[in-house]
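Colleague: Scrolling down, you'll hit the structures one after another.
Any read-out appearing in this document is the output of simple, stated calculations on the displayed coordinates, not a laboratory observation. Quick caveat: nothing in here was measured; it's all calculated off a predicted structure. Cβ atoms are built from the backbone, for glycine too; each structure is taken alone.
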Structure 1
Amino acid sequence: MSDAFTVLWTHDTCRALRKAGRVGERPPVAFSGVHSSLPAWSGARVGDEVYALHVNRCVVYVVTRMRVIDMERRDCCGTEPATWRDPAFAGHGDWSMLGVDGCGAAAVHVDATPVRFDTPIPGELLTRLEWRNRRGRTRTLKYVVDGRLERSISLQGFYRLVAESAAELAELSGDAV
C-alpha cells in the first residue's frame, strides 16, 4: 500500500516557478537532500504520493500532487558532474528551482499534476489534517487560528499523512496523476 506525504515549497521556490513560466506545467522531477537545504524524501517509496504545499498570507495551497516513479539517476538527468563547478543535474535545468543545487541533492522522478497556485486548503480541513510519524503517533497542524495558518513551522519538512488526510487532499487536488 502506498503512502502520502507533504512537503512545503518556500516563497523563493514558488516565485522561481512563476518567473520561469512553470505554472500549468507538470514537474518531471523534484529533489531530495541530506542537508536542511532540501527536504529528505527518505520515507518515500515508488508509488507514494507527495503533496507540495505553499503558504501565502496564512492560506495553505496545494501546488502539485506528485507520484514517485523512481529515486535513481537516469539519462534525463544529464551526465554526472566531473567537477564541483559542473551542474549536478544538467538535464533538469528547467526545474532547478526545486532544489537541484541543494546540498547532496538527489533526483526523485515523479508523475505530477500541473503546478498551480489556486487550490487553497479550506480552513476547516486544515484543522483536521493529520500526520503520522514512524512510531505511529499522530499530530495535527499547530497555529491554525480561524481557519488560517499563522505560522508554517509545523509544515516545514517531509511528513507522512494519515490515510484519511491523504484522501481529502487527493479529492481537493482533483487532477489525476
Structure 2
Amino acid sequence: MAQSAPTRPRPASYSLAQIVLHWSIAALVAWQLFFSDHPPRIQPGSAQLSVWARTWESSHVWLGLAVLGLVVIRIVLRLAVGAPSPVETNRLQATAAQVVHFLFYALLVFMPVTGILAWYFGLPTGDLHELGQPAFIALIVAHVAAALWHQFVQRDGLIRRMVVPAQ
C-alpha cells in the first residue's frame, strides 16, 4: 500500500512576502479599476494627444503587466509556502471564500492576458477585458465585506493574518 506524502504544517499567518504582494496587487488593481479604467485611446500616427494622455494610457498597460508578474510570483509563493488554515466557519462561508479567492486569481490572470492580447496583438479581446471590471468590483465588495464581517462580527482575527507576517 502506498503511503501518502507527509503534509507540512500550515503557517499561522501569511509570510511578509505574501502580505506585501497582496497589498501591492490590491493597490495596483484599485488604480486600474478606479483611476485608469478608461485611458484615452492612442491611434497610430496620432500626435494630438498630450504627454499626460499618453502617460495615462501607457500606465494602464504597464501596471497591468506588473499585476500579471506579481500574481505569478504570488501563486508560486503560495504553492511553495502555503497559506494559513481557513478560520472556523460554516460550510457555506468556507465554500464562498474558496470561490471568491479562485475567481480573484482567475481574474488577476485573465484581465492582464486579455489586455495584452488586445493591446499588443490586436486581437478582439478588449470587450472581454472590459467585462472583467464589474466582476472585479463585485469580488472586491464581497471580499472586503467578508473581511469586515470576520473582524467586527466574528472577531476571529482573520485580518491580522494578512497584516502581521508569520514568524
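Colleague: Which one of 1, 2 has distance in nm of label points 7 Å out along Cα→Cβ at positions 29 and 125, as calculated from the coordinates, equal to 3.0?
Modeller: Working: 1: 3.0; 2: 1.8.
Computed on structure 1.
Colleague: Using the calculated result -22500 for helix-only ellipticity at 222 nm (-39500 (n - 2.57) for each DSSP H run of 4 or more, over all residues; to 500), pick out the matching structure from 1, 2. Don't jump to the answer; show the numbers that get you there.
Modeller: Numbers: 1: -4000; 2: -22500.
Answer by label: 2.
Colleague: Let me ask something additional. Given a value of 35 for relative contact order in percent (Cα under 8 Å, 6 or more apart), calculated from one of 1, 2, which structure does it belong to? Intermediate results must be reported in sequence, preceding the final value.
Modeller: On the way: 1: 30; 2: 35.
This figure was derived from 2.
Colleague: If we compute FRET efficiency 1/(1 + (r/R0)^6) of positions 69 and 157 (r between Cβ atoms, R0 = 25 Å, to 0.05) for structures 1, 2, which one ends up with the highest value? All intermediate terms of the calculation are to be shown ahead of the outcome.
Modeller: Details: 1: 0.65; 2: 0.20.
By FRET efficiency 1/(1 + (r/R0)^6) of positions 69 and 157 (r between Cβ atoms, R0 = 25 Å, to 0.05), the leading structure of 1, 2 is 1.
Colleague: Using Rg/Rh (Cα atoms, Kirkwood Rh) for the comparison, can you identify which of 1, 2 gives the largest number?
Modeller: 2
Colleague: To test your reading of the models, identify which of 1, 2 gives 3.7 for distance in nm of label points 7 Å out along Cα→Cβ at positions 13 and 133 when calculated. Don't skip to the end; give the middle numbers.
Modeller: On the way: 1: 2.2; 2: 3.7.
The read-out was computed on structure 2.
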